[in-house]
1. Assuming -12000 is helix-only ellipticity at 222 nm (-39500 (n - 2.57) for each DSSP H run of 4 or more, over all residues; to 500) as calculated from a single structure, say which of P, Q it is.
2. Determine which structure produced the value 22, 21, 18 for semi-axes √(5λ) of the Cα gyration tensor in Å, calculated from the coordinates; the candidates are P, Q.
3. On FRET efficiency 1/(1 + (r/R0)^6) of positions 105 and 193 (r between Cβ atoms, R0 = 35 Å, to 0.05), which of the structures labelled P, Q is highest?
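Please treat every number below as a calculation from the coordinates, not as lab data. Every value quoted in this text rests on a predicted model; they were computed, and no experiment measured them. Cβ atoms are built from the backbone, for glycine too; each structure is taken alone.
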Structure P
Amino acid sequence: MAAAAFDAAYWTARYHAGRDAWDTGAITEPLRAYFAQLGSPDERRILIPGAGRAYEAEWLHRHGWPQVWVADLAPEPLVALQQRVPDFPAQHLLLEDFFALPPAPPYDLIVEQTFFCALDPGLRARYAEQCARLLRPGGKLVGLLFETTFGNPAEPPFGGNRDEYRRYFAPYFDFVHFDPAHNSIEPRRGRELFICLRRKAHG
C-alpha cells in the first residue's frame with residue numbers, strides 16, 4: 001500500500017473501528033523509567049509525533065514538564081488527550097503531518113512510541129532525516145522500535161530489525177543506546193529496541 005494511503009482518514013477509520021491495538025492504556029515502562037531519570041522539569045522542548053492517545057505526554061504534563069508538544073494526523077487521539085487532561089495546553093496539540101512540522105524553534109527531545117512502525121516503510125529514511133531536522137544539535141531521539149515482524153505486510157504496524165534501522169539513523173545521530181529493551185510490557189517482551197540517539201552537530 002502506498003504511503004499516501006495512511007492518511008488522516010485511514011487512522012480515523014481505525015480509531016472508529018477499534019483497530020487500535022497499539023494503545024496500551026497507559027505509558028509503557030521503558031519510557032516511564034527514562035522520563036523519571038530526567039531530573040526536575042525544565043524548559044526543554046519535547047515533541048511526541050504520531051502520538052496516538054499520548055499517555056507519554058500526559059505523564060510528562062502531570063509531572064510538571066511545561067513544554068510538551070503532541071503531533072498527530074488524526075483528531076481523535078488529540079481530543080482523547082484533551083478530555084483526559086483538560087489543562088494540557090491546547091496550543092501544544094498539533095493536528096499536523098510530522099513531515100511538515102517546521103524546524104524552528106528546535107526541540108530538545110523527540111519521543112518515539114509506535115509512530116515509526118505506523119509509517120509506510122518507504123518513509124523511514126525521511127523520518128530519520130526529519131527527526132534530525134527538528135532537533136537541536138545534541139538533542140535526543142528516545143523511544144522504542146519493534147524488532148519483530150507482523151502478520152499483515154500490507155498495513156501498519158510494520159516491523160524490522162536493528163541493522164536496517166541503523167542505516168536510517170547513522171547519517172544524523174550518534175548511538176547512545178540501541179539495544180533490546182529489558183523492561184517492555186509483557187505483550188512486547190523480547191520484541192522491542194530501546195533507542196537513545198543524539199543528534200550530531202553536523203549532518
Structure Q
Amino acid sequence: MSDSAKLATRFAEDVSDHELEIVLDQGVHRHLRFKAPGHNFYWFELVTWPGSLVIRGDVSDHAFSQQTTFMLSLAEDMLPYFRGNGFNPSYWAQKVRGGEGVDRYSPDAFRREVIEHLKTYGADDKLTAAVREDLLEDSDIRTEEAAREALDSFSLGDFRFHDTFEWDLTEHTPQFLWCLHAILWGIARYDEARAEEAAAS
C-alpha cells in the first residue's frame with residue numbers, strides 16, 4: 001500500500017465517528033465543526049468567507065485563498081473550488097497563505113531527483129555506482145542543506161550536478177495531506193446535510 005493510500009485509510013479511521021455541527025451557515029459565510037461525540041481527537045473546523053477557506057483543528061491549521069498574484073479571477077465561494085476536482089495537493093499547496101507546514105525536506109524526493117538526473121544525463125555504470133555510494137546510500141543526508149551541499153561537492157571526472165538549486169527536494173507533510181482529506185470529506189458531509197434538509201422541507 002502506498003503512503004498516500006495509507007494516509008487516506010488513516011484519515012477514514014480518524015473521522016469514522018465524527019459528526020457535523022453547523023455553527024454558522026449564511027451564504028458563503030460558514031463555520032462547520034467536525035468531531036466525535038465525547039472526545040476531541042482529530043476534531044477540525046472549516047470556516048469560509050468570500051475568497052477564503054480555513055481549516056483548523058487537532059492535526060494542523062491551513063488558510064487557503066484564491067487571492068494570489070497568480071490568479072486574476074476570485075472565487076466568491078471556496079467550496080466549489082475544492083468540490084468535485086479530485087485530490088490535488090500540489091495545486092492546493094500553492095493557495096495556502098504562508099505555506100508553513102505544507103512541505104518538508106524528503107530524502108525520497110532527493111533520491112528521485114538524483115536518479116532522474118542520472119537517467120537524463122545517460123550516466124554509465126561507473127558514474128551511477130559512484131553516485132549511489134556517495135549520495136544515495138549516505139545516511140548523513142537528513143536535511144535539505146546537507147543534500148544540496150552533497151550535490152554541489154560531488155564530481156567524477158568531468159561530471160558535476162548543475163542547477164540543483166531548481167530541484168524540489170520536498171514532499172507534502174502528512175498533516176497537510178490529512179487536512180486536504182478533511183476539507184473534501186467535510187464538504188461532502190455538509191452537502192449531504194444540506195440535501196437532507198432540502199428533501200425534508
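1. Value -12000 for helix-only ellipticity at 222 nm (-39500 (n - 2.57) for each DSSP H run of 4 or more, over all residues; to 500) corresponds to Q out of P, Q.
2. P
3. P
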